[in-house]
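Novice: Several structures are given next for inspection.
Computed from the coordinates by the stated procedures, all read-outs in this text should not be read as laboratory data. Worth saying up front: this structure is predicted, and the values here are computed from it rather than measured. Cβ atoms are built from the backbone, for glycine too; each structure is taken alone.
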Structure 1
Amino acid sequence: MKLYIQLIFCLLSFDAIAQFTLSGKISIEGQTEPAFGASVYINELKTGTTADTLGNYRLTGIPLGSYTVKISYVAMPALTEKNVRIEQNTVRDFTIKSGENALNEVVVTGTMREVSKLDSPVPVDIITAKFIYKNPVPSIFDGLSYVNGVRPQLNCNVCNTGDIHMNGLEGPYTMVLIDGMPMVSGLSTVYGLSGIPNSLLERVEIVKGPASTLYGSEAVGGLINIITKNPSKAPLFSADVFSTSWRDYNVDLSVKFAAGPKASSLLGINYFNYQNPVDNNQDGFTDLTLQNRISVFNKWSFSLKDNRQASIAARYYYEDRWGGQMNWNKSYRGGSEVYGESIYTKRYEILGNYQLPVSQKITLQYSFSSHNQNSVYGNVLFNADQKIAFAQFLWDKEIGKHSLLFGTPFRYTFYNDNTTATRYTDGQDHPDKILLPGFFVQDEIKSGIHSLLLGARYDYNSRHGSIFTPRVAYKIKLNQTDVVRFNVGRGFRIVNLFTEDHAALTGSRQVIVKEALNPEQSWNANINFVKKIVTGNSFIGLDASAFYTYFTNRILPDYDTNPNQIIYDNLDGYAVSKGISLNLDFNFPFPLKIMTGGTFMDNFQSENGIRFRPVLTEKFTGVWTLTYDIQKAGISFDYTGNIYGPMRLPILSEDDPRARISPVWSLQNIQVTKKFSNGLEIYGGIKNLLNFTPPANSIARASDPFDKNVKFDDHGQVIATPENPYRLTFDPSYVYAPNQGLRGFLGLRYMLR
């Protein structure tokens, strides 16, 4: 009997101290490749491991019991399995299912095909709505401030117009698309970017380098493709409302509804209002432009026979904005008594696609936009109207190892304004009408670890004639963790002066166009290296690129030859944009994620043997985002920031007392978010922690905006006077950073699925 009892105690003791293994394979739903680097973590034991290149994992030393196992994989929703019983060596496979977070691993912009980001021969950066939520902003334009190599640039201290610089290149070199359609171009690049609400955003895909072969002449420096939400996958209802201590208010609402089993619709409304004039720098002008803006968006998606797809979307946008002297009101609009810049914008858009009911995969894409601007800049009236119609057929064909894509784009642009841009020597107004038919072909050839993409495009511009833009892309997938890409392509850009450069309209400088401007041309090459590193329970993603662009016929405003003029002319020489960039993603076994990146660049022009750097072009930029989650409490902390190197600034004369070079400056923010189980989130924080603002004297002669007390000689040069010793004229183009300093914000977000 004693022996039997001792045996029982021995067995119980063995069970108490027995340790087992948990092993298996982790896969991703709908993908053949294993989830290399996926994290497996047992909450109760505070231990974990990562999957190898085959997706296999193994955890040892697990005592008998029931545990909660959490599976995490970069860019995918986490999978949590509760009550996993371990009472022997256990083999357990896990499958990570796709969710809305997984969308940022699928890209369409680089090749016009939906492929995984890793498989794309063209490097594509992805920005999701959740990334923008880490520092809430009222528009996508502001949300791109924390993307490596991308900088929203303000171009006017008064009306806060802006464009998007990419790798140091000015805004007109960046093409902005909505669902692959050229919706934001020409006139709308000035004010249209701020009117794209976050409520319709699924993700933003960014291609740095020329994409003219697929998307046309404006995609010289790169492109930004705003992918809107698919109504069938959108939440039933979502709301996002926030305000800052400056008393600006932003409301984003969206609701989904079905119209039968094969049709669904998403309605989104964005409203932004700021009516609180502030003049913290005491220059007599508003520090931030006052705005009253509404955008209504409606998108329908349809499931057709044989898994074919179709969608159609429409958007209406209206904005009333003004900036100027603090005592300005609409009774002074267009007059010479009190200075103000007032802009009314009305915009309509329609876009969609339809997969034809044929055996081949042929899709019709189409869009139309109408943009009307009624504006005054002091006493200068600027009325403009632009209409763009676009359509193209895409034929996607697989033949062996060849993935062929054929396209027949056609674009019609109508533009008219009240400036000399459309007024001929006969004194009559002649609207500008441009027809741009074209054809492109792309062939992606895959063989093992190698992928070669060849593309060529021919367009005929009714004003400038034939345009040919080829490109070559090569990708080698060394293994599951390392990818190398090399791209070469040609860019081609036709300049629309008054629709793209706000400086030509504001201030008192005289605009000089020296001759008929020829189209710009460029060649670009870039090399990209991507590596995933697994170290213990951590994951590191590395994405490095080097780029080089060579321009001829480049057109940039010349502020230097005559300080009282802006001279536009083709560069008699060449221009170069080159640099390197690095992105790093850190995912730790504890709930900390870090995304950071930096770009170092050298942009210069060479003319008549003289090399110089363009104005408002930085030497380096850096961005970072740190996120820490306290999962049990439902609380997360986000710390975001950017830093910019010195830029050459547009001064008015050698006597101008303002600095010629900007300082190194940084915008940093912190946010705390509380998530509730019912889909509600409450968030708040502080923007611009360092309270950085540009100099108070950024607007030259703010006290005399109509130059009533400025004296000129017979050659149009400013004469120094006791009242004007620095020989200045009114000029608001000396701007490189926002005037908003430290401020708090508070908001709530709700989502019902």
Structure 2
Amino acid sequence: MAKRSLKASTIGITQAKQAFERKGWTQEYLAAQVGLETRHSVWKFFRGKPIDRAYFIDICFQLDLDWQDIADFPPTSVLSTPTPESNTPSQIDAWVQLMRSQLQDHIQVQAGILQSSFDVTQPLLLDHLYTHVKILPHLTHQRWLEVSDLQGSQPKTGDRVRLTQLNQPAIPGMEAVMMHSKLTLLGKPGAGKTTFLQYLALQCNAGHFKPDCIPVFISLRQFTKQARTTGNFSFLNYLSTKWKTFGISPEQIELLLQHGKVLLLLDGLDEVSKADTPELLQQIQLFADEYYQNQIIITSRIAAQQYHFRGFTYVELADFDTHQIETFAKKWFTATNKNYQRVGLAKATQFLEQLHRPENQPIRELVVTPILLSLVCSVFQERATFPSKRAKLYQAGLDILLVRWDKARGIQRDQTYRNLQLPDKIKLLSQIAATMFAQGNYFFEKSEVLPIISDYLHNLPNGSQDLETLWLTSEGVLKAIELQHGLLVERARDIYSFSHLTFQEYLTARKIVATQSTEALQQLATHITDSQWKEVFLLTVSLLPTADLLLQLIKEEIDKLVKDDRQMKAFIDTIDQKVNQLKLDCHPAALRAFYWTLFQDRDLNLAVSLDAKLAQELPNDLALDLTLARAFDLTEILIKKPTVKQILNLEFALDFERTFQLDKAFQQSLQQIKAQLPDPAQGKEGLQAWWQVNGEAWLQQFRAIIIEYRAIGQDWQFSQDQWQRLQQYYQANQFLVDCLNSEGQVSAEVRAEIENNVLIVDEGSCDSSLPSRTWRVNL
């Protein structure tokens, strides 16, 4: 066989055909995936005939196979074993370096390509994408904490709680590896465990880490499949079989192990079938005890950690922080645009800029996990923007964790949980999410979630009626959800949360929509003033086939905040009357929003969202009232703390005539009170004394004038409770407009109805007393 050619062994052909059948592909499709114009090379591959080495490796990659396991290697020259008399450290090291050079290409190919990256059609090299990981020295799920400890200690971004791995300083991954010769690395699905082991193999292969050792990367799932076939679970036997094509004898391997010259990287303990697990655990422990001189690193999902290997330190892979996310994104876009590096970097810059916008906080919560970060990068790649319907992105993330991640690698999990079809899994998770979210629980006891699972299983067709059986099955389902999908995470002993708040919110919205009742929407509308429900509202609006009823119900709830208070109602009516007096080509609701904040923070966001013209130059009436309001504010500040600077600022602010053409009576009134102001020649002390004595009276005169001529500046003397409710009312109206302008389906009639009544108390209401309305929806 030519040097650039490879062919499959007899056993390799069998394994490849089985993988090909699982994929359900045709030879033509596989050829296209590899980049071949015809299927001839694929046909030769399955016939055990030599084909180009690069095509052979790529075919194996597309079939999720290790090409080294499939290839039929020719015999190579046998390395001579050092004799007992020549087993000095220097001679052993020289022999190891010879073996490293023999195995170098094999290790580079085995560990140099990343596992399947969704929506990326070509293999990605690990060197181009690897981002340094961090390690938590203590396992989060073994902490003895209460729900209150976790619930009250979560960091916030604005009003939004972020679920994080708290109160643990993370250390660099390489530091943890160098500190411990026996290490078990736990992590959530898609957290980067396999990638880290591949990185260690490459670093060792390149001589940057343990240059005096030979790296051995073993997929434990593939190992146990072969071991089951041969009936031998010995790692020594596995290495003998693996390395025989390189001319390395069992005696030489034994000698290597006795001198601690092997770096053993065991990946995916959680991926091993239950039937094979006991034997595998025993063999790992025996190997670690017998050949204790060698470094061993094992990876597993957190939920699968039940057996504790003697002498091993257990650590946890930390979520990505902001710096890691930025590093990964830049590498990802560069690697996937490798022929246009400048384009890739520009795309990465766009990605990060949009990711850090406030409205994309829910997306930022997802990308702390590398697999979901890869998904979000893939989604962004095509259109250089995130989907207008974020629900689609969240559903894609669920799909990866629920189905695609294991399926892509041919992993079969626990049979009990797999008997639940995908719709049942989503319904169950939605029930858990909605129940806990409605209670305000981001963290919940195991004893709280098990009854929800038990009740769901009980109501399934052919569901068990025996309470003890249901309870035991529910515990198994809870553990399976955590192990297989990582959607529920044990944050402390017997205390769970969703892995990402974004998923809990999305599943809560799905549950509300799936209920298909007016009552569910009415209940949601009652949370309109609760900032924690904002994302659920937006997602529900986007998932509904029509959001008309929900938006009308929200409007009803908003009006309830003020409609029974005469003073607050009078304030709202006064603003409306002011707007009706103006003859401007602007949306009346936008004008109401403008005057609502005129004597507060003067935030124009709501006004502009209702009428974009207000983002440009303001009409004269609005500009005049804005200038008057600023002068009023300056006067209030001046009374409290009279300074020369503030006095000069007020003097400039009161120079209305230069900018505006005023009504004659209004101008005369302003000139009269401006004439009362002290002469600057009095000096600093004289000016300050005047304002301390006369400032309040002057301000009230100013107030009376702008009330009389401009109908603004009234002193409503609201109580603290009234003021808080007015603030809630305004913010709820602003959020209602956000919902209206989001990605939901809204009829033109309802849109116009709501926009026209923003910041007006609607004395009527939508008829929620009608029989429950239902609708069809595809999720």
Structure 3
Amino acid sequence: MFSKKAWLFAWMGCLLLSAVQPETPPAKQETPADLVEPLVDSANSRWFFFSSASRPFGMVNLSPDMVLDGAWNSGYRYNETKIRSFSHVHAWQISGVPVFPTTGDFKGHLGPNVYGSNFSHKGEVAQAGYHKIYLDDYNIQAELTSTTRVGFHRYTFPKSDKSHILFDLATVLGNSEQQSGFIRQVNDRELEGYAVMAPTSRRPKPFTVHFVATFDASFQEFSGWKNGKLLENAGSEIKGEKVGGYVSFSTKKGEIRQMKVALSYVSMEQARLNLTTELPHWDFNKIVRESKADWNRWLSRIEIEGGTLTERRRFYTDLWHALQGRRILNDVDGKYCDMTGAERRIGQIPLDEQGKPRFNHHNSDSFWGAQWSLNTLWHLVYPEVTEAFVNSMLLMYKDGGLIPRGPSGGNYTYVMTGASSTPFIVSAYLKGIRGFDINLAYEGLRKNHFPGGMMAKAGYEHYTAKGGGIEQYIEKGYVPHPLAAKKYGGHQDGAAQTLEYAYQDFSLAQLAKTLGKTEDQALFTKRAHNYTNIWNKDIGWMWVKDSTGKWREPVDILRYDNGWVEGNGAQYTWFVPHDVKGLVGLVGSREAFTEKLNHSFELAEKHDFVSGKSHDQETLEEFRRVYINYGNQPCMQTAFLFNFSGAPWLTQYWTRQVIEKVYSGISPQMGYSGDEDQGLMGSLAVLIKIGLFSTNGGTSAQPYYELSSPLFNRVTIHLNPAYYPGKTFVIEAPKKNHEKDFYIQSARLNGQPLTRPWMLHEVVAKGGTLTFDMGAAPNKTWGSSPADAPPSMTP
């Protein structure tokens, strides 16, 4: 695959739409990048949520920070009134290199609460790849853009004899203290240094962010501080705990000063290599244009027609979210930092025939829940991204002995639960994405499903392998709750773990079948039925069972956690992605299943299908007692389950209601109603809006997509020809698709009648057109017979 990279750039170049200067209002020219609204839901940002001056999956994601301390409610926060830094890394459990321009008497040593500046949103411009904002206290206009590994700053200063740019290596940044730092003056236009980011409860080892900063004009002075006190004779180097450095110079009114800050997790020398390779010039506007062009190439993989301007803006904002957050870790030459062993080591990604890295290594939160979002979107629209992530996981397996479920800064984090990488890798292979060592992958995935693997570990269980309850799962057919008197990690919630493991076992069984491993296929297929062991027929819901086999009392299906991972029994009852038909049988009948699920949606509609409109509300008990929550991962599939029970019109109805209440609008005050976890909610929103979904995450031997009504009149997916033979797949509803015309009356696939609410991935991969006739009243016969239901494990 990787020898085919040249075609990709040529092909993507054909899709390139003209980019505009950052001052151009988005409404005047409808390229996808100009429709992106980074400020959506930014009042509720967490550290890695907000991006502006960033490239797809960029190592650098440069943006203003209003709140510096904390993983949650931090970073860019729209309703705050003070900016405290421009920092370069906003990623899962990692951060780094905060800078800030000031004027007047220097006060950087007093901390960001003192040297930070008031601002307003008047005149602010936040776009994909660019951010402009005015610092009121200093009369400085700041503009930010970037390449993949280099942040590019342009500051317009007032007249001042005392202008400064500071590097604060003493403050908390996100969820990490800066443990120590080093800054050296190389000459009167260059600094180099590093910051050691302290361990966290989730990332158990420190990591180092190296940087090189160059300026387009000479500075007159270099100095710094330590422990809150200015250094009288800083010399050319500053080193230690709680340190910072700054450069000073005089400026005329309107004088522009530019700065480039290149990063590396390997060394300062590697940061300099990243700088000279990616940004050898000082043309700021050129980088803004190139960033827009880069985003347009990625976003244009899906073209939409119809809908309102707000709907189109929100769609590309959702797609933009799906293409960031999980950041690149390696340098341009493929060197990377491995922290899986006892000592830090520098690794090397294999190079292709042109001497370029064959793939990128990534920092990533868990793929927990990604079977309903990234698995489907990336595998279909960005298969080369999927392939790179699989190879990144396998690289970590070679380094540390486990395929990760959430690596950070070269560390294992053991974030969330289960073996969430299994459905991601399995579905990729089954869809024909095969530019990786499948034997190595199977070896690592299988290891994760046994004691000593990922299923053995609860959330953030760094030093033991007991909280996952895999031994009990194998012995008893379920994970008890409570598992033991001791809590070994987070999310040690046996009922949810049981459901998750059963689905992941099914996924691995399908790969075993494809690879001819019949014994493993039988073993994991048997384990995939374990979901039935926590079905409580007396109450008609999945329920919590202790180690003796006794059901928990009293029964409260709305009680959050306590056996359920970030959810409750009402939500997790529907978590049988691989065997919905089997779940229908447990409930009693298709009609009973439909009635039960529909009633859950009717109850959830009263609170807009979420646990509050932001994550900080979701943490409150009164908001957690809900039947359906589209603000988090555990029940993102529920609206599509009606396709399995003979009521696809209800899938069409409820998906539109979820779009309207949860994933619509472009307000900074709301937009994802919970936890937009590095693209999981953004990609889910994209899939719902184009009318494609995959409840089992594409893990069937023959992967397929379930259907609902598209939001737009026409959706064109440009298929990557290195993976899929078709040029495009088009989803259209040309005659009627207005606000109330969201019911499918009939469908045609490549001109032939389609009477079932699903289609095979291989059909989509060959290209073609899916055409819907829409109407305002449900057609309750289309796709409703038992034979029309999508496949399940139960025949």
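Novice: Between structures 1, 2, 3, where is distance in nm of label points 7 Å out along Cα→Cβ at positions 370 and 706 highest?
Specialist: Details: 1: 3.6; 2: 5.9; 3: 2.2.
Largest calculated value belongs to 2.
Novice: Here's a follow-up. Matching task: 44, 29, 25 is the computed value of semi-axes √(5λ) of the Cα gyration tensor in Å. Pick the structure from 1, 2, 3. Before the final figure, lay out the partial values.
Specialist: On the way: 1: 50, 31, 25; 2: 66, 31, 25; 3: 44, 29, 25.
Among 1, 2, 3, the structure yielding 44, 29, 25 for semi-axes √(5λ) of the Cα gyration tensor in Å is 3.
Novice: One of 1, 2, 3 was used to compute helix-only ellipticity at 222 nm (-39500 (n - 2.57) for each DSSP H run of 4 or more, over all residues; to 500), and the result was -17000. Which label is that?
Specialist: The correct label is 2.
Novice: Now for a separate question. Here distance in nm of label points 7 Å out along Cα→Cβ at positions 50 and 586 was calculated and came to 8.1; which of the structures 1, 2, 3 was it taken from?
Specialist: 2
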